[in-house]
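Next up, some structures in structure tokens.
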Structure I
Amino acid sequence: MANVIEIKNLSKNYGKNRGVIDVSLEVKEGDIFGFIGPNGAGKSTTIRSMLGFLKFNEGSIKILGMDSVKDREKILANVGYMPSEAWFYNTMKVSEVIKYAADIRGLDCSKEAEKLCERLKVDTGKRIKELSLGNRKKVSIVCAMQHRPKLFIFDEPTGGLDPLMQKHFFELINEYVSEGATCLLSTHVLSEVNRYCKNAALMREGHLTMLDSPKIDDDTFLKFYEDEEA
């Protein structure tokens with residue numbers, strides 16, 4: 001299968017603050033890839049570099065066969081990205097936010113959005129300022145999924161979601177992947193990777209380690225946390 005994500009020797013230097021160092025990563029079509037590690041390990045920096053939101057110092061990135069720098073707009077048109085922070089205009093209604101996200105792409109996503117809102121129990125009549133963190137997360141999921149992209153990139157998507165909504169979220173991912181999509185799941189929740197991911201890599205202190213198996217035991221993962229804090 002073709003590589004949907006191909007990162008070679010990526011480095012991003014923030015000066016005194018930690019960035020990412022010589023990261024190489026391949027994600028193949030149809031994969032649900034777990035991108036796991038403690039907060040601050042470099043996961044979000046890697047993702048933002050992939051999407052052209054950060055200018056990196058060294059290396060190269062191809063997404064869907066396209067160069068992340070030269071073809072940024074084309075890449076973003078085919079990616080469903082959910083950032084870790086679910087920020088929207090507080091005074092807008094949920095329905096307005098979802099439609100605005102589709103309008104930016106020049107697409108009519110109303111049917112898919114309706115299906116997603118029903119599955120995730122999204123109240124489209126409320127204003128953003130009335131929503132809890134979990135409900136804002138659900139709006140963000142709809143915005144990322146409604147255009148049925150070829151690649152999903154989720155950065156800590158399940159924070160604030162109750163267990164039932166987490167289950168529905170991963171059911172949706174599996175459905176889209178079964179229809180040809182690919183998913184990169186960035187998380188520090190070990191159980192999500194063990195349960196849902198086909199392949200995985202672990203970020204620690206800006207370095208990436210590919211895992212032979214997406215299954216990683218609690219003691220090993222806790223050791224990474226302890227080493228980070230030491």
Structure II
Amino acid sequence: MDEINTNKSRLLAEAEAFVRAELAGESSDHDFGHIARVRRLAEVIAREEGADAFLCALAALLHDIADPKIAGDEESGLTKVRAWLAAHGADDIHAGTTERVMEIIATMSFRGGTRPPMTSPEGRIVQDADRLDAIGAVGIARAFAYGGAHSRPLYDAEVASRGAMTYEEYRSGNTPTINHFYEKLLLLKDRMNTPYARRLAEERHRFIETFLAQFYAEQAGEA
């Protein structure tokens with residue numbers, strides 16, 4: 001058991017080094033700081049929910065390597081993750097690790113809210129951790145970091161927020177950053193999978209609502 005735990009710790013350290021290198025220079029909302037926060041949240045939720053904390057940590061570390069915003073396209077990103085896991089002996093440490101991590105990474109993203117539910121406890125936990133990092137104070141900061149990096153306007157009262165969308169519609173367009181709050185961030189509280197994440201999401205959601213109220217008051221010159 002000690003050898004297994006040592007090997008798991010080694011793999012996590014190697015994954016962290018790999019992801020740091022891959023995300024070096026990333027200055028929007030998918031930097032290594034995001035990865036580190038998602039990992040910490042995933043490990044905390046895993047302990048609360050009695051899930052596999054090692055698997056949650058590994059998937060959390062690697063999850064954005066396959067994100068099209070980082071990889072260019074999802075397929076090549078997933079191929080890179082799978083190759084990395086094979087090269088570092090993930091399945092030698094625990095049988096099935098590669099497939100379990102790949103299943104989580106391939107199905108956890110928001111994609112305009114079109115994804116089916118996650119099928120494993122660990123998948124639900126990593127998805128919750130990722131979504132929690134999109135709301136609250138950090139989530140607000142990340143939204144504007146992404147908007148600035150992609151030359152999106154801050155706010156335009158003439159541009160309405162979009163309702164139900166396909167993934168292609170969700171990714172397209174240069175809509176104002178404030179619209180993103182209505183198209184994704186304010187929806188996440190009710191899409192958490194685990195009781196612990198739902199409790200954390202309540203406070204973060206309220207913080208976004210407070211921020212928006214202040215934003216509109218200042219926009220109108222009332223505060």
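Here, each number is a calculation from the coordinates, and none is a lab measurement. These figures come from a predicted structure and were not determined experimentally. Cβ atoms are built from the backbone, for glycine too; each structure is taken alone.
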When distance in nm of label points 7 Å out along Cα→Cβ at positions 21 and 85 is computed for each of I, II, the largest belongs to | I
For Cα Rg over 2.2 N^0.38 Å, the calculated result is 1.06, so let me know which of I, II that is.
-> II
Parent structure of the calculated result -20000, given that helix-only ellipticity at 222 nm (-39500 (n - 2.57) for each DSSP H run of 4 or more, over all residues; to 500) is the read-out and I, II the choices | II
Highest-scoring structure on relative contact order in percent (Cα under 8 Å, 6 or more apart) (candidates I, II) is I
